[in-house]
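A short reminder: the numbers here are calculations on the coordinates, not readings from a lab. Just so it is clear, the structure is predicted and the values come from calculations on it, not from any experiment. Cβ atoms are built from the backbone, for glycine too; each structure is taken alone.
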Structure P
Amino acid sequence: MIEPFRLENGLLFVRDWEERFPHILAGFTTRLDGVSKSRFTGNNIAYQVGDIPAYVQANRKKMGEKIGFNWEEWVVAEQAHTNTVAEVTQADCGAGTHDFESGIPKTDGLYTTDHDVLLTAFYADCVPLLFIAPNHDLVGVVHAGWQGSVNEITRVFVKEWLAKGILPSEIHVAIGPAISKANYRVDLPVIEQVLAMETPNTQLAFSDLGTGEYKLDTPYLNELQLLDLGIPSENILRTSYCTVADIDLFYSFRKEGLTGRMMAFIAQTNK
């Protein structure tokens with residue numbers, strides 16, 4: 001696999017989109033280049049993990065300077081492993097930026113047609129997905145842990161866009177760093193939910209270890225949802241990074257337990 005993301009200044013950017021859609025700002029943070037200490041050492045962007053709030057705010061402000069988006073222009077969701085998505089506008093800018101409690105409640109997917117609104121999602125092993133429909137001035141972001149994946153938040157998200165008259169061929173998706181199949185173990189109750197999904201062929205996303213455990217590929221579960229809804233495979237970019245294997249770059253809840261979070265971000269901008 002050719003890595004579709006470019007690492008620069010502690011951030012990952014989507015190479016293909018940079019060239020084709022210059023009005024789109026899209027990428028993922030890493031754990032590099034932050035002020036957090038101890039278990040959160042590095043660039044922790046999330047309040048809810050127990051880090052000192054002043055460190056989180058310093059990391060967010062520095063991130064904003066790097067990408068040219070003041071944190072008052074960010075929109076943050078109160079992620080709760082749901083399949084709930086919300087359309088937001090410039091009026092929502094600032095939600096969840098100064099504290100966790102002010103985020104868009106119980107939501108794991110955000111999208112907007114407004115310019116200069118930075119949509120965000122936080123992750124440390126869960127799957128971050130970025131969406132664009134350039135012909136329709138739409139951008140979006142999804143956070144999909146195993147629960148969001150089996151409850152098909154990606155399907156819910158895309159169907160909202162399709163209901164607006166957008167063709168599957170007009171949607172482009174970037175699947176960011178997450179825990180890989182090689183490093184993710186789940187039990188039978190999780191696999192039973194995988195097999196109960198509306199999306200076909202989900203058995204391709206796991207393998208039986210024969211010990212009551214299974215390897216599960218959550219990024220692929222979300223890719224299967226995209227393909228089933230008609231999004232062309234050439235419109236889907238998927239990273240080769242793994243949050244566990246590449247622990248020098250990313251936080252991993254599975255590997256580290258108490259730890260920080262990275263941020264997926266996307267905006268359409270006139271800046």
Structure Q
Amino acid sequence: MPEAAIQVLDVVKKYGSRVVLDQIRLDVFKGETLVILGGSGSGKSTLLRLMIGNVKPDGGDIVSLGKSIARMNAPELAAYRKNIGVLFQSGALFNSMSVADNVALPLREHTDLPEETIDIMVKIKLELVGLREHAEKMPSELSGGMKKRAGLARAIALDPQILFYDEPSAGLDPVTSAEIDQLIIDLNQKLGVTSVVVTHEMDSAFRIAHRMVLLDRGKFIVSGTPDEMKNSQDALVRQFVYGLTEGPLTARRRGHEYVDDLLGGPG
């Protein structure tokens with residue numbers, strides 16, 4: 001059995017009376033790329049934030065790199081975050097800094113390395129994502145795909161053990177999306193990192209995933225390899241994977257939820 005980098009143990013997350021995640025249990029194995037799938041409101045982005053440590057669960061626990069995130073104090077959480085990298089959906093670059101300075105920022109904040117060493121490391125990271133020649137450009141001069149690459153270079157600045165990706169292909173054309181996918185695959189192989197990717201882009205998911213997990217309305221539905229997901233006989237899985245217009249998801253939207261909304265309660 002592969003060793004788990006992250007264990008999600010019966011996690012519950014609520015916002016007010018709304019249960020966003022309901023008893024979620026899954027493992028992320030070291031060195032794999034796990035893709036978390038689900039429609040809008042399924043809880044996948046909330047699960048990502050829990051793994052990063054941005055929010056705490058209301059029940060259960062998440063054990064990452066051998067330690068409970070829920071029990072970490074502020075200094076422990078800061079130390080944990082030095083071992084992970086996050087690529088946010090927008091790239092989240094600082095507009096007032098050049099690409100090189102954006103990538104250098106974690107190194108300047110969290111290490112005592114001399115500036116000459118930081119400069120070399122920045123060039124190495126930018127080379128890994130194909131942006132070394134654009135180091136002095138400002139974020140406003142970059143295309144959407146280049147911003148994602150720059151954000152990824154910053155995410156790997158401290159040589160993390162785990163990389164988290166929030167909708168890495170969102171807003172990109174098909175060719176650029178495929179390039180980002182290939183970059184995720186290359187970094188997984190070259191750096192040996194564990195990758196967790198949240199997406200609803202099925203083409204991207206099937207390109208990069210070792211395993212996939214499907215969430216629906218805050219519940220764990222199924223996990224499997226890309227082939228297992230493609231060949232699943234579960235109606236909900238098949239509708240999501242193949243983007244079918246008929247199935248449990250659309251039937252649910254047309255059915256009692258609409259009646260409930262009109263009547264203000266269960267139909």
Structure R
Amino acid sequence: MLMQKTTPTQLRDFGLNSYESKLWAALLSRGAATAGELSDIANVPRSRAYDVLESLEKKGFLVMKIGKPIKYLAVDPEHVLERVRKRIMEEAEVQTQIINNLEGSDVLNELKLLHKTGIRKINPSEYSGVFRGRKSVISHVERAIKTAKKHVVIHTTESGLITEAEAFKSAIRKADSNSVKILIAAPITGRNKQAAKELSKHADIRQTAEKGRFYIIDGEEVVFMVTDDEVHQTYDSAIWVKSLLFASTLKKMFAATWAGMKKANFE
């Protein structure tokens with residue numbers, strides 16, 4: 001059976017590098033083969049083949065046969081997938097425990113002190129930056145909502161409301177429990193009505209036809225999206241500004257339009 005050109009690249013999802021992917025794909029196509037044969041099939045230098053095959057053996061992707069010449073047997077991909085899944089879960093558990101141990105540790109306290117010291121040296125006009133990719137934006141805004149003290153303003157789109165209902169639900173719930181006032185303006189349609197209804201448990205939601213994607217936190221921090229959310233998430237981007245003057249001005253402008261918005265109807 002001919003191997004598709006994209007297969008070695010896709011095999012990297014198993015945690016393999018380029019040579020490992022090529023040699024394992026070659027072995028799967030043969031079932032059993034020598035290092036030399038696999039090197040020729042996969043176009044991997046023979047000087048590297050033995051080391052790479054040894055690495056694959058340790059990871060459980062193949063079995064080395066006893067005898068001469070040395071041959072390698074391919075392990076069933078389903079068994080490999082289960083091993084990879086188990087390894088990832090074990091590694092994630094270890095990493096999670098490491099992170100948990102850092103909470104409240106002397107190391108974290110020292111890093112926080114360093115950050116505070118460095119922040120004092122920054123000119124207020126330099127509190128700005130750019131976030132590239134929707135995941136980066138969501139991560140930052142989620143943290144900002146969780147740590148908000150007074151107000152959170154969210155102006156979003158029809159589809160954006162659905163995304164935010166899922167991404168920010170726990171952050172909004174926490175902010176609400178901390179008596180933070182949350183205002184959300186978005187076009188409410190049949191498509192996003194359920195998401196709006198869920199958010200309305202913790203936020204004041206109003207209907208708007210105005211286009212815009214921005215977040216205002218405590219009247220001092222703004223995240224302003226510069227693209228429409230119909231673009232691919234990797235191309236989504238935002239400008240972040242921490243400025244009392246800019247944020248308070250934008251908040252006043254929003255308040256003026258908020259007064260004329262109708263409350264969302266979930267009937």
Exercise. Match the computed value -0.45, -0.55, -1.08 of log10 I(q)/I(0) by the Debye sum over Cα atoms at q = 0.10, 0.11, 0.15 Å⁻¹ to one of the structures P, Q, R, and report its label.
Key: P
Quiz item: Where does the value -12000 come from, among P, Q, R, when helix-only ellipticity at 222 nm (-39500 (n - 2.57) for each DSSP H run of 4 or more, over all residues; to 500) is the thing being computed?
Solution: Q
Self-check item: Among P, Q, R, which structure scores highest (criterion: distance in nm of label points 7 Å out along Cα→Cβ at positions 22 and 134)
Solution: Q
